[in-house]
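Take a look at the structures below.
Read-outs throughout are calculated quantities, based only on the coordinates presented, and are distinct from any laboratory measurement. Everything quoted here is computed from the prediction, not taken from an experiment. Cβ atoms are built from the backbone, for glycine too; each structure is taken alone.
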Structure P
Amino acid sequence: MIKEKLTKKNWFTICLFSFMGGIAWNIENMYFNTFLYNSVYANASEAAMAGSMAPTTAISRMVALTAVAAVLTTLLMGTLSDKMKNRKMFISVGYLLWGIVTAVFGFITRDNVAALFGLTDEAKILTTTVWVVIVMDIVMTFMGSTSNDAAFNAWVTDITTPKIRPTMEMVLTLVGFLSVATVVGVGSLAQTGTVSYQNFFLVLGIVVAVCGFAGLFLISNPEKNQEKQADTASYFADLFYGFRPAVVKENARLYLTFMCMCVGNIAYQVFFPYLLVYLQYVVIPANGGANFLTTGVIITAVIAVLAFVGVMALLVKIADKNKAIGLIPSCILMAIGLFGLSTTTNIYGVLAIIAPTMAGTLTLGILFSAAIKDFIPAGKAGQFQGIRMIFTVLIPMVIGPMLGDLASRNSAVTYLNEFGVETIVPSGSMFAWASVVAVFVLIPLFFLIKKGFKVEEK
């Protein structure tokens, strides 16, 4: 029987692994993109650029392919972790290897790739280097999806109950922000050239690996739930369990929640892969360049963060009593806020708009993530992580970045690199496109609200 309250050790372990997982994922999702722009494509000649893919296209392909890898990995390894009933090893060893792969990432350069493959043509060197980055990103995704998406998420589901999950999800969201702040703080040094990308990846990769080693002593496998499937069930039967029409019908609320998150994440992925590049090449130059960080901007940013936390906490509290009243305003805030971001590059305007936008976006994530854990059949947490990834990662990360790339190409915003070659950069129109997508969350949400959110405590 799962205890109503988590132990201090479990709270610490959940927060630690969420924080370290956030560091690894944010390195991949945010700084591999700037790594392409600022390192792989840096100083590329006009001939090399003309003979290779555009940076936004490279990012779109990288995001899509790693999304496929993440889903397949989570589906296979999540089911295996259910079968082996040993989340601890999947989490700990996975994080250890995840960190090691991250650490060696910074050694990928055009010079190293040219020497490794014996290339001399500039276009071929650039193209091959881009694909090496993409392939290594897939390898890193395999490690992260095994340890975090499959095993860690299933373990958290195993040891929590519906009553404490909204609080837990909110805490993890705040922990996630700390990991984002950490990565952005250190990553900004790499982005500006103060610290090399090699050292950036090396240091943070080692930190994640150490966390994996610590997991061998911190994590305990939960007691076997009496409602788990029989051990005689075959691995392949378990693997395809969530795809059965009868299972979909029986767990309609779960799949409606998946659909809500799918549409919301598509909207998020329209702009998120390009966000830091957009800030670096569009917003910051429009606000005075390197001198944009004034006292007024810092004070406004602090106010925006406090407003964001306050609005999000209010929405979660309201949703605790009535989820519909919490979810619908969150969706509307997200859509209106995203449209607002497309209308200005003024730093004060961006900060003012981003607070309610992110409050709505992350509240949706918190409530839907908690609902998914509530609706997953007992004893099958690992099996459904792969299904969850199809809706929350694969589809959004294939469709979203493609829409963002299309929006940027249609806007034709460019900058001149060191050789005077025009390079396409993301534009504010991607937020408008994301806003339109966000409105469609209301369709599956309507049917989910009709079915209700009440679940038994297990």
Structure Q
Amino acid sequence: MPPTHYDVIIIGAGMSGLAAAIRLAYFDKHVLVLERHYAAGGLNSFYALGGYQFDVGLHAMTNYVPPGTRGAPLMKICRQLRLKPEDFALVPQYQSEIRFPGITLRFNNDFEFFIQEVIEHFPAQKDKFRRLVRCIQEYDELDLEAKPMSGRQIVSSFLTDPLLIDMLFCPLMIYGNAEERDMEFGQFVVMFKSIFCEGLARPREGVRRIINVLRRKVREVGGAVRMRCGVKALHVEGGRVRSVELDNGETLTADTILSSAGYVETLRLCDDGDAEQLAPLAGRLSFVEIISILDAPMGTLGHNTTIVFYNTEKDFHYEVPKDLVDPRSGVICCPDNFLYDKPLPKSVIRMTCLANFDGWSTLPEAEYMAAKAEWLPRIHREVLQFVPDFRDHIVFTDFFTPRTIKYWTGHLNGAVYGMPNKRKTGRTHLENLFICGNDQGFLGIVGATLSGISMANLHVLKK
């Protein structure tokens, strides 16, 4: 019979949950990871459809630095989890772009290159931008007790050109911001350092490489993972979680519960509160993503850029769209355009735009499919302002919506980045229940992995 009591039960086999399990098992903690679905990875997973393999979530892995770089988040992960950088087999980007009407800012994994791009296109902002960069580099984004501050207010206290401000916020918001229109300054710093100061890379095999490395390490160090094993309820007594009830009716107990399911989603599992009162705290920002398999690499069509963060209007709008999709801004990712030593077996283009969860989630099935068919060419029209026409080279397309995201992640409203008001300390109102992952506040693959490690260290190992 499997045990029913554990030192730590972890809800969710995403990056943060798996990393926490590895870290705890190294210190002889009896750990169990519970995952409702058959695939690990959470927001960053993979699936097969139509005979093709697809990544979910991964455009690129942020925080890339060359092996041996001291102090970088990626190196901290390797040290804490006793991994080697080559375990992830990361391949750096070629070059990415921020495209607004009439202006392009390029960046790669050399931060000085980006600084010179900004200075060339915004010469009047040169000294102001350098002062902002110094502020960012000196800011301690890992201070869990730091008070939230408006990113727009602080950045605007340095820069005076609204276009440059919008161009800086565009990729940082799209890649890791749960708040409409503004961005908490600490999160702005995290994403600025992740994307501009460090850089972007991708495992040749995609996100499955990272997941497989973490799953294998969990097994090696003695942790346990149960797939297709969701949590139905957390039973509370005396200010603690006393037991964990699974979907199959089984009951488990643990000294500590660490959840990567989301703050609101986790508290809604607890039987000591009002689920309806928690709902307004949930995030609202979600996306559609179109992934197309091509019969030719985009490079052969004349497009070598790795990622394009685009905006088609003068001002950048980051908010829940009134329509089903807002294609005025988004991300175009060409996984072929990383610096591989040989071509990928299949060429892919990914297009991502903000979307309205309520609109997509209430459509009957026939209207849902019709809406996809309607929006596909509309998104293509916007995207084709920035890349060569690839439509004749499409051999297969998948189109997923906020409804898909909610199903696979459990996040209310299909909120990709969770709730706006992060719980940086990971604490809840219960003394043995803690949050890791998106709603703790470290986003992306590297951020989520660091979140799991940090919360395991803080709330279990330090005790």
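Assuming 0.60 is FRET efficiency 1/(1 + (r/R0)^6) of positions 189 and 365 (r between Cβ atoms, R0 = 30 Å, to 0.05) as calculated from a single structure, say which of P, Q it is. Answer by label: P.
Once relative contact order in percent (Cα under 8 Å, 6 or more apart) is evaluated on every structure in P, Q, the highest one turns out to be P.
Hey, helix-only ellipticity at 222 nm (-39500 (n - 2.57) for each DSSP H run of 4 or more, over all residues; to 500) derived from one of P, Q reads -23000; which structure? Source structure for this number: P. On distance in nm of label points 7 Å out along Cα→Cβ at positions 213 and 277, which of the structures labelled P, Q is highest? With respect to distance in nm of label points 7 Å out along Cα→Cβ at positions 213 and 277, the highest-scoring structure among P, Q is Q.
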